[in-house]
Structure I
């Protein structure tokens, strides 16, 4: 009997030590550099978000924050990279709506539902833009030109399977027109192509082109929101042009699937502090980006729902 009590006591002590060790481990997080990956090339929306998070997140978490660019494969390269990282909260990835769309078109091994949501940070409305010296003043001017010259108008945007490409398809379908879609791996490359005259029309996000708008180099001709943006009251919506279409690109942060919830919650809290910091709020305001905050658990649910719903849209596109 004495031996049983002795062994039972050892078991209780071991359990207590484990119980104490787990919170202690979490309390020590983070204690080294956090890496934020992005599948955008430099200048793309995901890259800009990651770099805007660097300072505020470093301040909130008390550790350095580095940005790692992993472009290629319509986001597949970055998601494959994240899948191989330790699930310890020190390596995460900026994910966008494209990460639940493109896998349906590319057959990629991973999509964002294979990871764990940490926080959804923003909603970036899709806009249609042209060079400032373009003769097209409205989106219907572009559509009429495409009707008159089938296949001759080139539309640029992010990689095939991105929200840009889906919106381009929906615009073409709604107006029964044909045009050439030119995909780019990042917003920076797409903007160079637009300014260089290689593509006359571009689909993207205001945050990616805020500098060019302010410099008077490009002109926005439509926004894919349900109603006009308060910050751009003179910019008409696609609905006003006769198309019942909306498209808003969300961006957030995901972690490897096996990352403990306790660590995810700590990082989510630090990121929430970061996205409501003065510098980050200014970046959001200047870029016409909408607040898209979702907690880790809510973001997880959203990712799964959107992966399934976009799967249905892609089936319509290819059939």
Structure II
């Protein structure tokens, strides 16, 4: 028996559409359960603070909990490795940071190439850095800090978070550019360094602004200088280090990346949700409380940004001959 032509065409069009339905439904269903957001540093530090703000706001926009999981170690390398090794299904994400681009050059024989082996999703923010001191430390500004260091060569300890972070590089950058002999004391995590600054176990250190700004405003720490090219709105009276040491400039960033090979549907959904939270006045105001501002790029632009950052920091690491401590 022959089918009428119109029935045949209707049946054929339905058959052609069948293979597309599961893919479309799968894309619409994501996420079907909670998403892990891995952070490569201990709880309480600069990157962790922003990651938790993002996790809560992102979860509200994608309709599932985004759970922060800290995997500290090796300057963020352990967390990056955990994500790079994960399935590219959108349920394991990484809160990447500038340290991951620094580590490409700083650490020899890494089992991965960060820029090559991840899927870029979206950056979140820029991070000013700050040179903090315990209030008992005699220097009141960068010029006095340098003078103190020169009067006490090899005796002034300057803390930083773990190897590979921008504050870590700032110690050696200041040492090189100011011509001072200081002792670099890297910590496993930023929060512990700030705790020791507050307690006087160490008198000076570089940190991300988010970790220290509350203590600075409360008078428990004193900020000698910020590392950005211009002063920071949340600390308008704190000069830039570059005002005393011409050419000194550094900052960090954070953003969401995923395992290599994640589908463009999931990338676009996550990137769109992050963009939505970045334009939300409440979220921007919350970031401003921690002294940071949004950094908005498309996934493709973010991928190029990561490559450019890797090259920029690589030049500094090679020039200074830095090694993990």
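Starting from the value 0.25: which structure in I, II was FRET efficiency 1/(1 + (r/R0)^6) of positions 76 and 236 (r between Cβ atoms, R0 = 30 Å, to 0.05) calculated from?
Working: I: 0.25; II: 0.45.
Attributed to the structure labelled I.
Thinking only about distance in nm of label points 7 Å out along Cα→Cβ at positions 60 and 268, which of I, II has the largest value? Each step should come with its number before you reach the end.
Values: I: 1.3; II: 2.6.
Going through I, II one by one, distance in nm of label points 7 Å out along Cα→Cβ at positions 60 and 268 peaks for structure II.
Which of the displayed structures (I, II) returns the greatest value of distance in nm of label points 7 Å out along Cα→Cβ at positions 36 and 300 on calculation? Present the calculation step by step, with values, prior to reporting the outcome.
On the way: I: 2.2; II: 3.2.
Once distance in nm of label points 7 Å out along Cα→Cβ at positions 36 and 300 is worked out for each structure, II has the highest.
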Comparison of I, II by mean projected area of the Cα convex hull in nm², for residues 212-275 alone - largest value held by = I
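Rule-based calculations on the coordinates, nothing more; no lab input. Because the structure is predicted, anything quoted here is derived from the model rather than measured. Cβ atoms are built from the backbone, for glycine too; each structure is taken alone.
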